[in-house]
Structure I
Amino acid sequence: MGFVWFWIVAVMIAAYVVFDGFDLGVGILAPFVAKTEDERRILFRSIGPVWDGNEVWLLAGGGTLYFAFPLLYASSFSGFYLPLMIVLWLLIMRGASIELRMHIDHNVWRSFFDSLFFVSSALLAIFFGAALANVIRGVPLGSDNYFFLPLWTNWRVGAQPGILDWYTVIGGVVALVALVTHGALWLALKAPDELETRARRAATALWIVLLLVTCISLPATIAVRPSALANYKAYPVLFLIPALVVAALIAMVSFTRQRRPLAAFLSSCFYLVFMLVGAAVGLYPVLLPSSTDPARDITIATALAGPHSLHVGLVWWSIGLVLALAYFITSYRLFRGKVSAEAGYGH
């Protein structure tokens, strides 16, 4: 059951990154590709029907973490209290910017919420990437399984790190570039005419940066956590995962140049999934590593809830997943096609 619930949580985190990732990417890209008010309306309409539904995966992932691994939930949510509060306010700001932008027809009003949308989207991408890098690097877990992290210390990786150091900054940059590229490919899929062209050009230019930061992040991860290779060495077939990351990167730029936006966007989805799966495989069976003493690592065995709860929860989770998938399939089918400046979607 521990193996099953580990990958259930991993799947929901990956689903959030893939679905809400293009929302964040569109928000970051907005000031650079949308030149007119009509284009800005197209940009918002490309994510308007789905952005709030996409965030359900974040809530579901947190709820599942609380249910299946209560010790991990208690330790991580208390230790990461400061960044979690920042993320919460950024999510609120981002939702408010989308919902309130058109309430008053005034340039100053719209510009304020456009700026809020950009800033909150960019900072969320950076914080999510830094959070994953914190988990990979490890935190100073005490004997009671709790820890505290300041926002930063000396920017070095060590026994007493901060939330931000050179490695977690790399994680934040990788997430920022990956999600902006993901958003550009979504916009190329949904936007018409000149806006589609700008989005495709942005995706092509960003791909070079994404390739560079990906190549930097992999050796950096090995340097910070050499044990991340243990599972790969034990099961060499797992080296297929980084190969699939490379294949997804090549497919992204190839399909973009061929002007096949759906295939390019799906390649970006696979890139994000394989990057996250690679990180999960490197950590397994550790859930939260200790930067001071490996004996204090929070593992599946130490954090797992009771067997009866897990079996009952698996039944209800399966029912909830079927309902969620039905909702997502229906939503994306209803709002498929290009977006226009006026109401409606091209089917």
Structure II
Amino acid sequence: MLNTGPPNDHLIVRSSGPYNAEPPLGRLRASMRTAQRDLYVRNHGNVPHLDAANHRLRVVGRVSTPLDLSMADLRGKFSETTVTAVMQCAGNRRADMQSVRPTSGDPWAPGAIGNAAWTGVALAEVLRAAGVTNDPSLHVAFEACDEVDMPDEGRFTYGASIPVVKALSPEVLLAYAVNGEPLAPEHGFPLRVVVPGFAGVRSPKWLSTVTVQDRPSDNHMQQRDYKLLPPDVTAETVDWDKGMTIYEMPLNAAICEPALHAKLRAGPSIIRGYAVATAREVARVDVSSDGGRTWVQAVLDHDVQAPWSWTFWSAEIDLAVGKHELIARAWDSAGQTQPSLPDDTWNFKGYLSAAWHRVRVSVS
């Protein structure tokens, strides 16, 4: 088995090989900016331990001037910029879908997400220095240094791609720091991609090569995984060419406090959580204490200077003695909301789980 890196003992481990873990939800909700040590860890293979002094980034393909850059080149030749943005796994909240029927993948709760200040250089600036072709049909493929070992595919380096239009957006970074500190090995040291608004799979860690090309990446992760499929498709019947490639993440909300199965005292209780939307704003969050029969509107907290950040919300609800099902749902600026049940969007990979979030509590 490949080396998967040391565990982080304050995170909830979802898989030990490769190492995947998420923070407790109360810890996640404690700060608008997620500390690096509290960011979820999603690995598909080993954690490379790289030497920043010798690490190189190649920019090749449909460019007029291929580049071979050191980390010093990136820092010295391009403008440093910081973008506060959510990083989220496409499998976030998969456990809700697994409560309907089994799926593949780790049983993520709502903690496979985090919001941080990422620092690096704009990918667009690097691509323009390489003379990128101005053709919206192109794709930008990323190759990383980590090795993935899959029974049917053998061993290969991780790769993924995004459309060139997104790659040239100013928020997309080649990042070397988070919250003002160097990336930890498990978060991509010395260099990773950060693609705000897209699933974390499109933000490879341990980046080595950027290729501009006329098609999406040929890598397994692009072609035979991270696609949204209909509910009748199984692992045995799947045709990956018919799946919807997952780029943008859906509108979502989660309750972080109180925790599932918490025991509360009767009277006013504060319900807290987060909400996220892609390319739109979170306009409203509703909270119910009776399974969705009645709702109260939450108070929202969002940094208007950070459009790729998440929204925190809180609501005070008077809880009587007994069992309660707390529910949260978000609305975006287009008036769209979440599906009510995970059954509505179930798929055998367990991706894009974004139904109303439900937390059962006892009140005495």
Highest-scoring label, criterion being mean count of other Cβ atoms within 10 Å over residues 47-54, among I, II: I
Top of I, II by FRET efficiency 1/(1 + (r/R0)^6) of positions 55 and 311 (r between Cβ atoms, R0 = 35 Å, to 0.05), largest first: I
Origin of the value -1500, where helix-only ellipticity at 222 nm (-39500 (n - 2.57) for each DSSP H run of 4 or more, over all residues; to 500) was derived from one of I, II: II
Winner on mean count of other Cβ atoms within 10 Å over residues 111-118 once structures I, II are ranked, highest first: II
If volume of the Cα convex hull per residue in Å³, for residues 95-246 alone is computed and equals 128, the structure in I, II: II
Relative contact order in percent (Cα under 8 Å, 6 or more apart) from the coordinates reads 23; which among I, II: I
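Quick note: the coordinates plus some simple rules give every number you see, no bench work behind them. Source: prediction; values computed, not measured. Cβ atoms are built from the backbone, for glycine too; each structure is taken alone.
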